[in-house]
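These are the structures in question, set out in turn.
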Structure P
Amino acid sequence: MASPKFNPLVSGVLFLGVVALIAVLLIVVRSNPYDSLEAFPYESYRSQPANLLGNEYSLDAQIHSLLVWDEGTGRLLAVTPQGSSGRLPVFIPDSLGKSIHTGQRYRMQVAIRQGGLIYVENLEKY
């Protein structure tokens with residue numbers, strides 16, 4: 001019976017294939033969900049919020065102050081969008097389970113809901 005022979009070319013190709021597969025998986029895992037979203041149109045929202053109903057955006061903002069908190073429901077916060085001196089009201093539901101403090105900066109995935117409410121669907125500190 002013939003014994004299998006070690007082929008360095010086949011081993012090298014297999015090694016490179018495994019490395020390429022790992023690299024692709026790392027890129028997919030590390031992809032940022034906010035990158036696929038359009039930046040929040042601050043000026044359009046200020047002038048015609050109803051035109052943005054149902055849309056989703058990425059919003060980079062600093063927490064300015066807590067306006068209202070209802071346990072089990074969430075927080076209504078005033079935030080200052082990056083690159084702006086104005087403030088926006090955003091609603092963060094309790095289901096996100098985040099500790100939010102004045103002065104912290106967040107990248108938020110937001111949706112414009114009924115009545116023009118900016119509803120935070122996801123957020124991460126930066």
Structure Q
Amino acid sequence: MSRFQTAAARILLGLVFFGVVILKLMAILNTPDGYLQYQMMLGQFGLPAVFAPLLILIQFVFGLMLILGFKTQLSARVLGGLAVFMALVLGQASLDAFFAYMGIAGGMLLLSVYPQTACSLDNRSL
């Protein structure tokens with residue numbers, strides 16, 4: 001039973017990043033200057049424009065990898081580091097965001113220590 005609970009935790013943690021990036025991409029595509037607006041929003045937090053595609057790529061790729069359970073340990077570590085980064089950046093504007101992302105980072109740290117979950121590509125039989 002606990003393997004299925006950790007699988008649910010893995011999928012839900014992956015959805016935090018993958019789901020958010022899908023929503024961002026939809027907003028970017030549905031607005032004529034959506035990408036520029038996204039870059040400007042990141043600029044408000046002191047991040048250069050190069051962070052826009054990097055954040056989208058990291059959240060999309062590693063979020064999907066975590067949902068599928070492929071390279072779970074690596075994905076959890078990358079997204080945990082991203083969560084700490086986001087906590088420090090977004091924490092300037094909102095303490096709620098700081099604590100939320102630090103909590104997500106804690107979940108990612110735990111998942112990176114115990115990456116073996118049910119329903120994952122890491123556990124598939126060849």
Structure R
Amino acid sequence: METKDLEHRKDVSKLVRAFYAKVRIDVVLGPIFNGIITDWEAHLELLTDFWDTQLFLKRKYYGNPIKVHNEVDEKLNHTTTPEHFGLWLNLWFQTIDELFVGDNAFIAKNRARQISSMLYMQMFQNRSK
């Protein structure tokens with residue numbers, strides 16, 4: 001398969017959809033995501049907005065990922081671990097590498113690494129409140 005850089009929202013949507021197709025069938029992550037997300041189409045659009053905002057600085061996402069991830073951790077009785085985030089990152093990197101190359105693909109990996117670290121740290125801090 002020929003790869004190119006992430007250039008447009010259409011590319012972001014392709015990435016998000018391919019990535020979450022893997023997440024949904026992952027032995028560890030699948031049950032978590034499938035148990036929480038009730039409307040996958042809406043979730044995929046929301047995450048496309050999020051990554052479109054992250055990569056192209058077009059303000060389309062207005063949610064609060066810290067709050068959402070803290071709520072998820074609470075629903076999971078605070079059992080979310082760094083390993084969950086590591087699995088998520090590995091699938092994200094794998095999907096990017098399969099579909100895209102270039103500067104924006106690199107940025108998508110770096111942002112995901114930074115965001116996942118920040119979200120886990122916020123989640124951990126939230127547990128002690």
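Just a few scattered comments:
- Here Cα Rg over 2.2 N^0.38 Å was derived from just one of the structures P, Q, R, and that gives 1.66; the source is P.
- Taking distance in nm of label points 7 Å out along Cα→Cβ at positions 18 and 106 as the criterion, the highest value among P, Q, R goes to P.
- At a computed 32 (relative contact order in percent (Cα under 8 Å, 6 or more apart)), which of P, Q, R: Q
The numbers here are math on the coordinates, done by the rules we state, and not lab data. None of these values were measured; they are calculated from a predicted model. Cβ atoms are built from the backbone, for glycine too; each structure is taken alone.
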